[in-house]
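Structures given as structure tokens follow.
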Structure 1
Amino acid sequence: MEKILLVDGNAIFHRAFHALPLLTNDKGEYTNAIYGFTKMLFDISKKEVPDYLVIAFDHKSKTFRHQEFTEYKANRGEPPAELYPQLPRLFWLLEIMQIPIFQVEGYEADDIIGTLATQADQNFNLFSEILTGDKDSFQLVNDNINVIVPKMGISNVLIYNPIKVQEKMGITPAQIIDYKALRGDSSDNIPGVKGIGDKQAVELLQKYGTLDNIYKHIEELSPSQQNKLIENKDMAYLSQKMATIIKDMPIKLDLKASHLHSIPVEDTKKALEELNFASLMRSVDDLQKVLEKHIQAEKQQSLF
């Protein structure tokens with residue numbers, strides 16, 4: 001079964017920035033986020049050897065979630081001044097490497113990934129691996145979609161399949177949306193039901209399965225839980241809507257454009273040299289060798 005790697009560009013870009021000390025090239029440009037992002041991309045690609053690769057980024061425009069709830073993500077402070085000036089340079093490098101970038105007005109990277117992973121599964125019978133630091137993507141996990149989350153820094157990762165998600169969260173991937181509807185999400189400023197924490201949210205979903213079913217059996221709950229859920233019902237369903245990753249955006253997965261059969265080695269090395277990333281030069285050759293070996297193995301298999 002062929003595999004596609006879908007990268008949450010914003011999540012990995014931010015993680016790389018905070019995992020590494022500030023770096024600059026000889027032109028004085030900050031480069032630590034670019035370096036960390038590129039190293040992680042090389043490492044994951046060499047380890048997982050995807051047949052296809054796509055990177056998704058948030059668009060700077062407001063999304064439907066902001067229209068539904070003006071306080072969505074309003075709790076986030078200003079990013080470090082050294083962070084976002086690195087993004088155009090990262091885009092420049094990815095374009096040289098001929099890696100497709102998706103960025104769509106009105107949507108987040110999660111929505112792009114949700115849509116492409118769904119198309120990969122249903123339309124092309126591909127196995128998807130989602131590289132992200134955001135556990136929101138757990139809701140997408142199924143037998144053909146896994147989530148890869150960096151554990152520490154930019155090197156150690158954990159891979160979540162349906163069993164691992166349930167072990168980690170105590171609920172199934174399909175219940176993640178309703179979990180956020182109940183508990184909320186402080187990182188995105190999704191309110192959830194005031195007074196319902198992690199433990200209660202998990203227990204309610206383990207017993208009743210869905211948010212709808214919890215409200216259908218609300219009379220079975222304690223007076224305290226009933227009051228919280230009744231008073232915050234509208235907010236619970238609004239939170240559910242905001243937590244739901246879109247899977248049917250008006251975009252299409254282009255297998256030809258995203259096919260990772262090789263990388264332009266010399267152009268990539270020149271770009272890395274310009275960024276003063278000498279330590280990544282060997283990674284380019286190593287990745288190319290892995291990809292060539294993978295292609296040869298596929299050709300051999302096709303003969304039988």
Structure 2
Amino acid sequence: MEETRIRELTGFANQGIFYLVEGADEAELLNREEALVSRLQPLIRQGELDSIQALTSFVPSPGRQQEALQARRRQAPALERALRDLGMRPEAIETLRHDLDTNRLLTVNEWLQAPFSTPFRHLWMGPTGHGVASLVLPLGSAEGPRLREVAQGLPGVVLVDKASSVSTMLAKDRRMASWSLGGALLLVWGLLALWYGPRAGFWLIAPPLVGILLALAGTALLGVPLNLFSVLGLFLVLGWGVDYTVFLRGCQGKDGAGVLGVSLAAFLTLVSYGLLAFSHTPALKGFGVVLGWGVLGTYLASFLALRQGRTGP
């Protein structure tokens with residue numbers, strides 16, 4: 001919805017979505033562009049696209065140019081008579097006849113040298129490892145999946161959706177971070193169990209686990225999406241939670257300075273990071289919600305470590 005609103009306000013559509021068209025040579029490239037544009041034309045009639053920016057709008061393929069040239073040659077006698085009847089000078093009519101007879105086709109390089117090509121020169125990518133390439137820009141409200149469907153089966157045509165590719169990459173990183181978080185929990189529990197014993201290690205890892213679960217519940221209740229930054233925030237909850245439980249277990253709740261220090265640390269962390277939950281930026285908001293709920297849950301649950309009588313091995 002926000003992206004649609006931005007498009008309406010700015011007048012720009014489908015920013016970051018374009019087709020990359022490649023061909024072994026200029027003729028093959030232009031033919032592939034025309035095939036793509038012909039598939040996109042129905043989207044314009046259906047209102048999903050406003051317009052299409054393509055190189056073939058200015059430089060048709062050699063085949064289309066030849067067809068147009070042959071049609072003009074067939075019309076040349078009637079055109080010459082009409083121009084003669086209008087009083088055109090004979091040398092002008094002769095120039096027209098000469099241009100039609102020379103069979104001279106427009107090339108991309110000639111078009112690029114013309115001044116009127118300046119606003120559209122970005123459509124020509126030039127030589128690549130596979131030949132030559134160009135861009136086709138679909139302007140309108142059609143979404144990536146619909147545009148990708150149009151390009152299916154067309155050789156040398158690839159839809160580039162930068163926003164979608166970034167979202168896919170972040171989703172992949174989020175899944176990797178989630179698995180890494182599970183591994184980190186097991187690793188930390190193993191180290192605590194090795195030092196304090198399995199039973200004490202369980203009680204020491206329980207508070208950060210409670211904080212993580214509470215943070216996940218908080219994002220669900222508030223309707224905040226769980227993105228990569230939120231998962232990274234859970235790593236901080238794990239680290240701080242282990243610190244709280246180890247320090248509180250060390251002082252066994254009898255050292256007022258130790259309890260006060262842990263409480264102040266948790267309070268300042270909660271305030272400094274929890275305020276991000278009021279941000280209007282989705283990534284910061286999710287980060288703040290996770291840390292706010294996670295730190296609060298971890299701090300309250302960390303007093304479970306006080307049930308252990310020993311302070312060390």
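Every number here is computed from the coordinates shown, using simple stated rules; none is lab data. Everything numeric here is computed off the predicted structure, so don't read it as measured data. Cβ atoms are built from the backbone, for glycine too; each structure is taken alone.
Please compute distance in nm of label points 7 Å out along Cα→Cβ at positions 93 and 261 for structures 1, 2 and give me the label with the greatest value.
Looking at the calculated values, the largest one is 2.
By the measure FRET efficiency 1/(1 + (r/R0)^6) of positions 109 and 149 (r between Cβ atoms, R0 = 30 Å, to 0.05), tell me the structure among 1, 2 with the highest figure.
Biggest value here belongs to 1.
One of 1, 2 was used to compute Cα Rg over 2.2 N^0.38 Å, and the result was 1.09. Which label is that?
Values: 1: 1.09; 2: 1.72.
Of the structures listed, the value fits 1.
Which of 1, 2 yields -22000 for helix-only ellipticity at 222 nm (-39500 (n - 2.57) for each DSSP H run of 4 or more, over all residues; to 500), as computed?
Only one of 1, 2 returns -22000 for helix-only ellipticity at 222 nm (-39500 (n - 2.57) for each DSSP H run of 4 or more, over all residues; to 500), namely 2.
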